[in-house]
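As structure tokens, here come the structures.
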Structure P
């Protein structure tokens, strides 16, 4: 039986409410199938509009085998390109981020305009047509200050994503914000373990003393289980929506993305050790009240987010290998906020720096245990791990649909 048939059978017969079988977390071939079925075909969060604030500013990202560059054009549009020169394949932009009037490959100086068209190729033969050798485009969408890309030749429709999440994001004016700080940690565990750990707070009391000063452990805070029936959350939604802040839980039909504005612990404004705002200058003038909690945005497989009154946090997940995942955290503040005047960087970042490192350790120890020949799928807590169950259900259904779709296409061709 080939790998795809094996994976299809395993997922089809998966015991509901239990974790996945061992190969899904450690096997190189299973990892490659994840990349082909999900990461190379779907919309992925890669960064922020404000990271390419001016024409010529760019950042690069590696998705599996694909190097990509995201750049702001002279027309102010944000575009993405395969970061490989049309001459002999050298990466055009080798820095993580930068700014340039044109994109110049350092190998032979082939030079591209910011719209990807080839502007200059030195000493090529007569008949060479520059129009045939522009950088290859990658589907790119900006929504609420967030940049998403899709590597597929034909991208899924992005309109449902935009329609659902944009109203929740726009009041925070993240397209006008600036990056206060950014960190990337490498977690030695499968990307699905990173997500499973994120989707519950069953582990928080024992592992996250800093976060638990501000974030409630209640399972309803994940926005999956019974949130609308929680009187504290219902009152919070009513208060926020009364001033024009969309808040009530919304989830896509397939479970891939969702938004909700959740209260923090009573009396808490932000993710700091004191619980007070870390930034004196509010993130947006379009948020007219305090104590707005956190606007949670999740979009599988790449991002979860917290948008507060004084700052916003984005988390970007990118797989490196079957047991290695890069997690990038970005803190966004008002574009005019000044470090040392409007905020102290240690105060702003301390809670999530500590939490991220604690989560890294958890994921790595989880990965160690799963490698054991004694490992077998275990039951999730229905009370506390509904978010994990929802993620694994999404992954299972998503993979089954893609695998079945590919099988049907092959059968039609045959």
Structure Q
């Protein structure tokens, strides 16, 4: 049984590495052809940036695999033995949080390299080492506090009901919904400073735009994201009355008011089509499948691991195998998401003008160094957005590319 699980995880890592190799090879090939949507220098920078991130991701995959083997081959059993004599609650909290903390510490250097080496080289990083340490400590503290609370409640559920997997699923789904609802508030409280949008004219246009789609928001805010990163972004966060519009200050600096309205029109299209709820439903389906499976694991597995089917062991296995399930589910989620992006683009064009949305997308690609082409396999497994070339074509902007291979993605026909 353990051999089968290790085999599945090995296959996951091999597929992930193969997709990365194909993506790197594809980018290195097409970057020598004519530039797409960018100047020659920007195009090469975007290509090299994408390759650098992909290579780092491959090293991460090897380390992730090593961590999995360490835990599954003895570390889990060692921790189980070390906690014998403790209460079930203490066992669960120490074991599960120990796994998360140890893995986070081992993977932490990759976050530092990504930010202070790769992002810094290509002009994105504006953070300091002090800021990075502060953010890491805050993130870790939140993980420990919130994670311990979740583990505590799930342990109580597991020890009080034979249908623990069903009730645990219901609880975790409520956590997912709560995170979506309060994410903007948590981010503003601990990370980014947000202030109300002072530009009355722009705020009025945004509020008028929201009124057209029935989007009720608690306000329009500006985030000081530029203190950490130079990328352009914006998001509509929260559910119900907690919804708010948050614009990165970098976005306001780079886009014209008309382009900004078109981008927000796109985001409002997601709201109008209920895309957030669709995504939550897909995540719910994935979690339900996992909880149902882990609620019925064969006793043979625990015997081979040398442990009992204790709550903390089940939760540790769940966490260790979550990346595999997410990887399997990603093509489905990506397919739905790419369709939603086309529909949201239609809304953005209707609300803000196709020409302005086209100009905004071109600026976003250039400013964020988003390489516009990708290998079909990479797109199948990883991307949530259609190739920007196809998005532009769907908006009526024709663009010549030397070869359609690597980005063609069927867009909805009227």
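If P(r) over Cα pairs in 10 Å bins from 0, in percent, for residues 119-294 alone computes to 8, 29, 30, 22, 9, 1, which of P, Q did it come from?
This figure was derived from Q.
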One of P, Q was used to compute distance in nm of label points 7 Å out along Cα→Cβ at positions 39 and 71, and the answer was 4.7. Which one was it? Q
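Upon calculation of distance in nm of label points 7 Å out along Cα→Cβ at positions 151 and 255 from the atomic coordinates, which of the structures P, Q produces 2.5? Mind showing how you got there, number by number?
On the way: P: 2.5; Q: 4.1.
Computed on structure P.
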Out of P, Q, which one gives 74, 60, 35 for Cα extents along the principal axes in Å as computed from the coordinates? P
Answer label among P, Q for the case where FRET efficiency 1/(1 + (r/R0)^6) of positions 207 and 311 (r between Cβ atoms, R0 = 30 Å, to 0.05), calculated from the coordinates, equals 0.80: P
Given that distance in nm of label points 7 Å out along Cα→Cβ at positions 111 and 287, derived from a single structure, equals 2.2, which label among P, Q identifies that structure? Q
A value of -8000 was computed for helix-only ellipticity at 222 nm (-39500 (n - 2.57) for each DSSP H run of 4 or more, over all residues; to 500); which of P, Q is the source structure? P
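Just so you know, all these numbers are worked out from the coordinates, no wet-lab data involved. As the structure is a prediction and not an experimental result, all values here were calculated from the model. Cβ atoms are built from the backbone, for glycine too; each structure is taken alone.
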